[in-house]
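For reference, the structures are reproduced in the following blocks.
Just so you know, all these numbers are worked out from the coordinates, no wet-lab data involved. From a predicted model like this one, the values you see are computed outputs, not experimental measurements. Cβ atoms are built from the backbone, for glycine too; each structure is taken alone.
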Structure 1
């Protein structure tokens, strides 16, 4: 592909946490230095942006205006990009994105299915503007919604617009945002508070972090509109301390907004004042729950409380509080600018707008995506995600984070919305989506997520504190081949009891991975309990490694690699694994040369092999 030469162009370099970990800041510096050396500064501008979403392909470099998309760029690629693309007008094709299914090279951002099949509203500015320069946000129409809200609307009109739009909380619960604002607005007690929940603790989730890093002003503007609507000058953003770049850019954004009189006292010359303070959490997963988060802001231990009263009546410091997620606030300016009917035109009857997911797991294209509510799981996994890695077979998709549910292939045409996912035994959650292939053991996976939730439990209520460890003990027995016929029924009863009796969202959803996997993969559970086998060859106690005598060449590579010296046999001798010593680490399987493939992993069956080493070729 050829492009124009000697014309003005802009080179965008992603500097999100993911790309920075691959030294994208050095790519930016190299571009700036070499552009200066080549005398291209008049025509070529380099700027960094936040997350583009396609994290798997980072560091990402985009050349505008054509939108040429370069993937996995290294510092040493910079001279070639400048010489070939910028000077000579010939794109560097080896850095193009390649379709994982067809192998086709796709040069332009707009043509890559990962992007072309999305509808990016919440992520509208992510990857396109410099998050550390307020002028770039203003150039996109930033803070116009706040101006409209203050000077052209009354608080009740704002709340009516948000209510009519159908916007629901994007933190997981899906509570109607307008209803929450209306109740906080009607509360008589003062002061009131607006709180943003940026405590994103799901494993593999980075939706809120990416928005805060790439487009912090959209969140601040949404919070200020909420403050005007409910009648308060006080705002708090709760962000986990593990997000240092998000905290840094939020601080910069707040300072810049104050300089422009877009935050602080008498905003834009009006009588409305609103300020935002950042509070950093210490990484407790339970602090993602609203009441626990507010206790943490107050300096108390983060633990959920009994409700009612709800936070809109008695929240932060026992005062009326409106708490919403990062993505919810980022949507608010769009609704004020475009109107409620605009958002209502997107999504399903009960779930309006779009949903943002961190698409991870055994997927060809992993990263941050945004799709209209009602998009099917199949479209996300195969059209946007490119299908399962390495041509393996799809097995399940887990939505909603560690306390979400696992949905099988038969539900791939399920629409993604609050109601459909809940009815299927999963949930929207804050936006985690993990794709699983046939190498995944559903029992082992459910145990992993249950352990995570149990470890993160605050221990305040009995069902969660005592029930989750009981479930884990039963699952431990099952994965070790000691399961009993009634164990599956016990897990279902325990899980349902914990869901009904727990205080907060952690306990009421923690059993979901277990209950949903039993619901859809019961045969796999029965194989573990009754047949004492692990069909996916994952559970260590249920698998064995053997060396096939007709394939062993006596090279000794496996024996030298074994960390516990469980393999015996000399040169040109058929090697033997001592099953009592073997720790099932699979090192022998990994190290055995492909030309021999003498080591096998099996479950539920025993292979006839020599008990002692014998010469190679012996029958």
Structure 2
């Protein structure tokens, strides 16, 4: 690519070559939909289009994640944007003949609102999407991530051209600072300020500055960064190129988990295509910027999401944190100034440069600008990835977007910020979601995980689960974290087994604050959040476990038993059939079921399958 003008002309030509209003079919090809066999569905659609003589007239794209993972495989028919959900290969002939060619809606395949069973065919009108503001994810349904031309059709890389031709590096940094973009990886540090520090740091003689994209996304249930890399890798690359120009870097790394094969593959393709077009390499768009990218695949250690541990891993050393300062922006990779931002942060940069800091700053709250992508999972009807403006309330996310709690259960809590986040109770459901409010409430934004819990969730068990995870993932370098998290996990294990003592509650608080204040890195500093937030908002559950030897939610196996209400039992035999250890007798020929307590492993299966609510938890 010779210049920015050449790039803009190419984008215009590609855009104009695509017929407005033409028939197009988009199949979600994200990892979630691949688990539902979307690749086979896409091939079946191709075969049907050819068989029905429409292969040349209708464009079929396998795109990145559309977000509504609960409903995959997803197929969207353009230009109307009719969305079909849970599509099987057997449905494709009807979709082609009736919908694509016949302009009809196939009612049985469109979304049905669980509250009133109303069918909603158009994607933008589905409640899951209606309150979202898809600044970053909006292009996912339009782009084949393996074709750079699709990104050009959306004016891809023109923000880079603008930065190189119309702005100095200092002006780029000033624009990012003015936008007040905060890092989306967890800490929420101002991105422009970090760039300014790194750009002002002096490399060693003959050295360079580095930039790194942190795609080591290890939070349970979180997959925002993976989906961005899978679905729109060029936006991340463009953001890194703009950052390289602003900071003065010629080499960048994308540190991505080896467990993300599709993200790695699509990123490799995107990097090679960018090189082929001269958008990576020497004198990019005729400028003085020379920059190239390398992919580094991590081995899956959660601690390597911490920037100094990640840098150690890239250098070939054991991935463990080091004391700061000096911060990586001053002395990072091989002792050189290094700027680290996560995937979502880099992806925000092209929009800020193209549309201006004022546009970005107009979204969100005073202290938290722009949108945030969350993975919405747990006890909720609509699971998936949601992109919402900062400041939206938890209620809007859970009920308006998430569709509420399944089976009419009551909302109990939501855990924000990954395993190191806190559990927010129902009383805070109208709290705006931004960096500062979550911190004040004893949680954190983190990378963006949201785990919804209903009345059947034991909060002590939740704290125990996350503490076990953090203890296992501690790198072992500092004693407060490596030993403190293990002791905390052991105390919680004791409590869940009914062996807790009243003194354990004070021990938990004291040790939690030691871990929080004495640890070396962010993992240890935030590891106590699950415990402290549950102690703060759900003290009665700890009291019940310790003083009454009772689990109010009926979860902790050592504190519960299952019995059959003989008056309610209809002897249908379902519990007998499903019991994995043959602990239930009777249940047939009008004889009520009986559970042998000495055999029962408290797996809950009998309770779950009983259609008459006859199996009770005691």
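Here distance in nm of label points 7 Å out along Cα→Cβ at positions 28 and 556 has been calculated and equals 5.4, so which of 1, 2 was it run on? Only one of 1, 2 returns 5.4 for distance in nm of label points 7 Å out along Cα→Cβ at positions 28 and 556, namely 1.
Given structures 1, 2, which gives the highest value for mean count of other Cβ atoms within 10 Å over residues 52-59? Across 1, 2, mean count of other Cβ atoms within 10 Å over residues 52-59 peaks for 1.
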